[in-house]
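Structures follow.
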Structure P
Amino acid sequence: MIWISCFVAAFILVYLLMPIFIRLMEKYKILDSSGGRKIHKGYTAHLGGVVIFVAFAIAMFSSVLQMVDKVNMIQLLAFIILLSIVVVLGIRDDMNSLSPKIKLFCEILVGFLFCYLDIRLYSFYGLFGVGELPVWLSYILTIALIIVVCNAYNLIDGIDGQAGMQALSVFIFLAGFLMHLIYTTNVLNLDSFFANANFWMIAFVAIIGSIVGFLVFNWQPAKIFMGDTGSLFIGTLIALSIIMSMNYSGADPILISGYEIKAKILVFPMFFFLPFADTLRVFISRIKKGKSPFLADKTHIHHFLLRTGYSHQRTTITTFIISVIVSLISIIVAFLISDLYYILYIILMWVIYVFVLRFTVQKKIAKLKQD
């Protein structure tokens, strides 16, 4: 089966290439030093996102050619080239930090080009009574989502294994949804090559295989970090995947055992709940203190868990379990209430998240300080 071979190919490529890449990083002293907000010790190779992308691109490209009917080679190459531009942007940021304005401009430009490829949110599918979106509004919303997801994902990349595990939780649930879709009906009757569900399923399988291979080297103690190179690339792919999943479900909601999903589009961003929720919490906290929301500090969930005595491994597994539980609950709720009421559910989940974090983890930290 092509999905399995795609996963295996991506995993093996990362597994074989990463040790070579690590030695190159060490030889040429391209290392991430500790200090400041960075909580690792000593020097560690980074730019691991390069190998993740190479493995993903090779496995996906070869699999798409075998599985997808009527392959539009120009659009397929354009998709990979745009992602490679994101990778180059990440490399530049890792090697010599880009200013926030330049980085934002590049993210807007890349988002615009993906929209031009017709990878965008086409409609609200009835949310607020809105159907098909004007092209200009579709572009704005798609670009905004790409920017938010990329930066939220970058901020969750703070300890060994966490960014990879968070991405896995998103792509596994999206792959499950798409697999069900492919075996029932292939919606989105559009001329666009990117409306083909098989294309996205291959992309999901390829990135899952690449990330699993990367985690072998990124698990505590990490031998390499993905860096902004990886977080920008994976964050962009997460955003595009959520957008297209929203389009699929919006056009033809999931039907399981006679029950139709009622929250047609908002369930998919909930697969990315933890990075979204934690970034919003941190931003609000900084603003309340009169600080810039973009000012770096150590107030993310992984910082709090580490202060309670959790190891990197336990913290990573804990945040992964939180993401999986929230995703499962969100799927169940999506069959019970519509998108309009689902907004209230999202707000409630964020309030619960903030409350639990503040009155359990932070309380435990305070107790440890007293002891």
Structure Q
Amino acid sequence: MHPHLTQRQTKSLLDDTLTYKKLELNKKRNEEQDHTSLIDQAADNFHYHECKDVYWQGENFSLLYGTPVWDQATFSQRLVLNHLYWVAYYSQIISAEIATIFLNQVAAAGLYTLEDFRIVCDTLDLESKQERSHIQAFKKIGEAVEWELFGERLFTYPMRGLFAETMLFSDTNWGKQFWRKLQLQAYTLLSANNAFLASQYLMVRGLRTLNGKLIQHKLANYYMRQPEQDKAPIPAAISYYHFMDESYHFNTSKLIGQDVIHSLDAPTRFESWVINRGVAGCQKDHFHFSAAIQGIFWYEPALFNVIYKLLRSSIFCMDDKESRRMLKACFTQETLGLQSSFDMHRTAVESYKAFVESADYLSSANRDMRTMEKSSITSYLKRNRHAMARF
């Protein structure tokens, strides 16, 4: 008997010729343009003193851009804030990519329980290898910068596992962290033997990385506009290499999360409930926006102490009273930086809605991103003023 006739599933990925060809093309192009060796070489060649006197991305992608700290900063201080944006932003990316490496393998295990899914699994294997290269480069540069500037960590951290809090500065506590860990463990056990749940990790992955795709395109543009790219600062080049890899990763997320599911049986009520929980969790994680760092969904009260350390450091040399006054000025009143971050958050909300529009198994609250929609400048200021009074 022909092997196809003995398959236990009612559908086959091979029957969806268009999607299969898209998967093949995406994998082939990612292999051909793989930037792993370029990232590794660039990270090995990085020395902070060689590029500390130039911007690494556009001015507006600087820590505390558009706040009173930025407004009164000298040129050399603005350079440091520009570099610290890179360090802080990619420290957050490290956390996400650590989780991605593990969950890629879980998703591959779940999808490999069906016939004809090798191409999907091989694609995820390639992406995990690339993520390890990204993490190593981001860690090396971020730690080198912070060691030279401060002699201690501000945004970087030692290597961590999947079950640590993915959002570096979040509204959390021990109880929330424990519950999150249990949920992740339950999901990994379920999806490792469930093709639909495995595929929907990629849908959630695409949703979680959509805002990053928008930001990283702007960071990559800075390198692409350099008249002599071979003389561009290494971190700018790495931003470009990383964006190029992640472009294919996003294609993978969309293909598996939204197209491949047509080769799977319709989700059960339980499977729909699980994935709705995942999207609701993404909305919760991405509820906040930060005046300190545009494009990252950090809960700012958790960030106060780090910014206070920065202001007290030899970079700004502020005393305790001046540092606290500056914190209040930056985080408890409307600024250009706050408005810009809120605008980016609104763009993210609309992009997320468009991304999940065709997912009819999602609840209306998830398709409309109602949780994220509730985030506002008014609530941001109220929350920060309350937290600042206790700081």
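Throughout, read-outs are computed from the coordinates displayed, never taken from laboratory work. What you see is a predicted model; the values in this text were computed from it and never measured. Cβ atoms are built from the backbone, for glycine too; each structure is taken alone.
The table below gives the values:
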quantity	calculated
Top of P, Q by distance in nm of label points 7 Å out along Cα→Cβ at positions 45 and 109, largest first	Q
Test item: FRET efficiency 1/(1 + (r/R0)^6) of positions 141 and 181 (r between Cβ atoms, R0 = 25 Å, to 0.05) calculated as 0.65, pick one of P, Q	P
Ranking P, Q by distance in nm of label points 7 Å out along Cα→Cβ at positions 53 and 341, the structure that comes out highest	P
For 2.4 (distance in nm of label points 7 Å out along Cα→Cβ at positions 21 and 117, calculated) the corresponding structure among P, Q	Q
Origin of the value 16.9, 57, where Rg and Dmax of the Cα atoms in Å, for residues 77-212 alone was derived from one of P, Q	Q
Structure with the greatest value (metric Cα Rg over 2.2 N^0.38 Å, set P, Q)	Q
